[in-house]
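Structures are listed in the sections that come next.
Since every read-out is calculated from the coordinates, none of them should be taken as a lab result. Note that the structure is predicted; figures quoted are calculated from it, not measured. Cβ atoms are built from the backbone, for glycine too; each structure is taken alone.
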Structure P
Amino acid sequence: MPRASVVAKNYAKALYAAARKNNNIEEVSKELGRFKESFSTSFAQELKSPVISKADLIKVINEISERFSLGRLTSSFFSSLVKNRRLNLFPEIYEEFSRIIRLQSNILEVEIITAVKPGMSQIESLKDIIAKKYPGKTISVKETIKEKILGGFQVKIGSEVIDASLQNQLSDIGKECLAAATN
């Protein structure tokens, strides 16, 4: 996932603070998710055009708010994005907003990468091991299948990667053989 720009982070923080103040973080999160399902970067780029008047932008955002049944706060937020011609940043803002929610909810997002779909017992075992390293955190697992790792698994926790894949082990053996051959 690409890192969010400073502008996107600021919008996400402001939206989170407003949603928290109004006790509707969950509602705002759901509304953003509904909008994200239909979001199009080409549409956002079109709205950035200086040819489109502010009045037309307001009409567009009112239609968006109605179509997605957005609450007052989310509607105002999108209105601000559109008026400032920043709707193109929505994917980054959404990801950052979601990251803030996970952080505040003490949720640790973990990606488990395997060559084939792991069984529930394997996932639970990995979750137990991770939970010991990160006590007090709720572990949220995202499963990814990548056949190129051949076997074993990789675990990504933030910027940390634990690589117990067969591909990595074969690579290590290859390096050792090369080193032994050159000596």
Structure Q
Amino acid sequence: MKIVREDTVRPNTGWFAEVSKGQIVRIAGRSVIDVVAFKRGDPAEFFDVARTRIYNLNIYPTKGHRLFSKQNNPMMRMVADGFAGAGHHDLQSPHGCPQLMLGVLKPLGIAAENLPDPLGLFRHMAIEQKTGRMTPTPRAIAAPATIDLEAEIDVVVALVNCPDAKTSPPGADAVVTVLAP
């Protein structure tokens, strides 16, 4: 695979890119990364956490799971999950940094009322079995974990590096790489 682009995303900053079908977005990080995606050319079709949970029959996405749109279409597939075994990614929580994400999405003209809930990478949430209560339980990892998301359609991907003491280990840079076959 060849590198199309590679960027460092510092804590409390974001990233935005067009990603073509078949390309991989590799995210290497330690603190919470909120991710959203939109169909390129149609921001009304966006990544939806509810449909992703339903179609995967899972609230913790990992390798092999697909990310689905509000219109029930597959958008991306997780092809590698270096955080597996250390913790879970989260499809349960709202944005930790919504204003930051809206700033990143400015090129798409997304308004606050249309901001989709994110995939929270590296945001380990414990869910109490009897009560259903969710509790953030940050998982400190010594080295950045790598997550690979393969685009199944042409998409626009946006993310923010959003560390919070309640939900994430201390902020650390993330590296985002777009790879092409």
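With distance in nm of label points 7 Å out along Cα→Cβ at positions 5 and 157 derived from the coordinates and found to be 1.2, which of P, Q does the value describe? The value was obtained from structure Q. Taking relative contact order in percent (Cα under 8 Å, 6 or more apart) as the criterion, the top-ranked structure out of P, Q is Q, with the highest value. A value of -19000 for helix-only ellipticity at 222 nm (-39500 (n - 2.57) for each DSSP H run of 4 or more, over all residues; to 500), calculated from one of P, Q, originates in structure P. Looking at structures P, Q, which one was semi-axes √(5λ) of the Cα gyration tensor in Å calculated from, given that it came out as 42, 21, 14? Only structure P yields this read-out. Structures P, Q were shown, and mean count of other Cβ atoms within 10 Å over residues 45-52 at 20.5 was computed from Q. Looking across P, Q, the calculation of mean count of other Cβ atoms within 10 Å over residues 29-36 that yields 26.4 traces back to Q.
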